[in-house]
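Below are structures written as structure tokens.
Computed from the coordinates by the stated procedures, all read-outs in this text should not be read as laboratory data. This one's a predicted model, so the numbers in the text were calculated from it and none came from an experiment. Cβ atoms are built from the backbone, for glycine too; each structure is taken alone.
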Structure P
Amino acid sequence: MNQTLLSFNKIGRCFLNLIYPSECQICKASLDPVRKECLCGDCKAKIRLNLPPFCAKCGRSLINSVTALELCNDCKSSNYHFRKVWAVGHYEGILKECIHLFKFNGKLSLAPLFNELFLNFASSYMKIALFDAIVPVPLHSSKIRERTFNQAELLAKNFGRKTKIPINTSCLIRIKNTSPQTELSKNKRFLNIKGAFGTKRSPLLKDKNILLVDDVFTTGSTLDECAKILLGDGAKSVECLVLARG
């Protein structure tokens with residue numbers, strides 16, 4: 001009987017290790033999988049969070065500004081289709097490394113950490129009850145085959161389950177496989193992404209306040225194009241939630 005219990009306990013711990021690794025994903029320090037952590041306390045504490053006041057459009061922290069500006073200098077000369085971006089942290093250091101491990105190395109054990117960051121940020125700064133639906137930024141089918149998952153969709157589903165906001169993963173589609181945005185200048189990113197998205201004419205979008213979810217905001221070109229398409233299909237407004245702002 002005791003041997004059977006030990007066997008089940010071993011199997012259970014092995015299963016936990018698949019979801020919650022026994023070492024920190026960054027510094028490799030030992031972790032207790034029962035605690036359901038993917039980073040050690042030291043690495044987690046090094047994540048640089050985005051702090052208010054925020055730019056009213058792109059979410060950039062204006063904490064170091066001399067005056068409390070409503071818009072950052074970049075947004076004063078930009079005309080985005082989305083209403084606002086909410087960015088949890090800065091795209092640097094530990095958070096940037098975690099996003100890369102998640103996105104390009106399939107380290108899905110980091111998903112609970114990202115959801116925790118989303119939830120903590122949203123409860124502090126956002127009025128979640130105002131949103132009618134969550135829509136993830138879609139990947140092209142070729143990218144899905146290459147990566148086996150859409151990081152934005154996974155982030156959106158986890159966040160939606162906790163906030164009870166309906167998730168729509170089918171209304172916004174990627175119809176063009178574009179060159180990687182990271183290789184392009186700001187102006188070329190907007191040209192590159194133009195016409196890359198479409199919709200399936202979902203009545204669920206009509207007059208709805210949409211929360212568009214992605215992993216990173218850099219120039220805003222991808223989120224802006226998605227917002228334009230969603231608004232063109234009848235959405236009332238589009239705000240964006242991202243893990244990090246570059």
Structure Q
Amino acid sequence: MVIRADGFWAQAEALPSRSLDEILAPGGVLVLAPHPDDESLGCGGLIAAAVAAARRVRVVFISDGAASHPAHRAVGLPARRETEARQALRRLGVADGAVFLGLPDSRVPGAGPAFAEAVARIAAEATAIDAGTVLATWAHDPHGDHQACAAMQAALPPGRRHLAYAVWGHALPPETPLPGPPRGAWLDIAPWLPAKTQAIQAHRSQLGDLPEGFALDAAMLARAARPAELYLEAQASPSR
């Protein structure tokens with residue numbers, strides 16, 4: 001059943017609210033983030049909630065984040081974005097759970113040897129924390145790196161729950177066809193919203209601190225400030 005993007009998001013608003021233990025499978029939680037900041041924007045509340053519930057949490061950052069400000073790529077932007085990511089995770093309660101694959105921002109592969117190597121590394125990280133759930137960006141986010149991240153999740157060995165969090169999905173044109181209505185649930189993150197807000201603020205390079213490049217817009221930040229996060233059943237990645 002094909003559905004337009006505007007209808008998809010309207011129906012998503014009516015999805016039920018579930019507890020953390022209903023949304024996640026037992027065990028650790030592995031989060032795949034295409035770029036440093038996606039983890040805070042998309043699932044910062046869940047990360048903080050999982051830490052508070054004494055679950056092991058690890059975040060794998062797929063790309064180096066260096067394409068957001070091309071003029072600064074050669075003057076330490078990847079290192080700065082890694083530092084910001086570590087600070088953001090500390091604000092969410094993750095003291096030692098960051099892994100950086102360092103793939104090229106805007107050129108994360110969706111197939112081939114580098115893709116296979118990344119999937120193997122992700123699988124090893126999932127095993128290391130006995131992850132029952134792997135979260136990745138939504139396969140229909142309109143960004144190639146986000147779609148590649150979803151493809152990596154889909155390529156993992158079976159046996160874990162796969163969930164998706166949307167970062168750029170609301171930017172899809174309203175008439176964009178999607179392969180079915182949303183399936184998933186909302187997580188109440190009100191107790192952890194202050195920590196999520198502080199984590200987002202750690203990503204200063206994405207908030208206008210650097211000239212001549214990308215900055216998160218007001219609509220994105222407003223969605224991230226909601227006291228609930230949406231978790232969708234993972235779907236197959238679209239053709240890239």
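Observations
- Comparison of P, Q by relative contact order in percent (Cα under 8 Å, 6 or more apart) - largest value held by: Q
- For FRET efficiency 1/(1 + (r/R0)^6) of positions 39 and 55 (r between Cβ atoms, R0 = 25 Å, to 0.05) computed as 0.30, the structure of P, Q it came from: P
- Distance in nm of label points 7 Å out along Cα→Cβ at positions 167 and 199 derived as 2.1 - corresponding label from P, Q: P
- Once distance in nm of label points 7 Å out along Cα→Cβ at positions 127 and 159 is evaluated on every structure in P, Q, the highest one turns out to be P.
- Largest in mean count of other Cβ atoms within 10 Å over residues 31-38 among the labelled structures P, Q is structure Q.
- Ranking P, Q by volume of the Cα convex hull per residue in Å³, the structure that comes out highest: P
- Entry that produces 40 once percent of Cα pairs over 21 Å apart, for residues 143-206 alone is calculated, selected from P, Q: P
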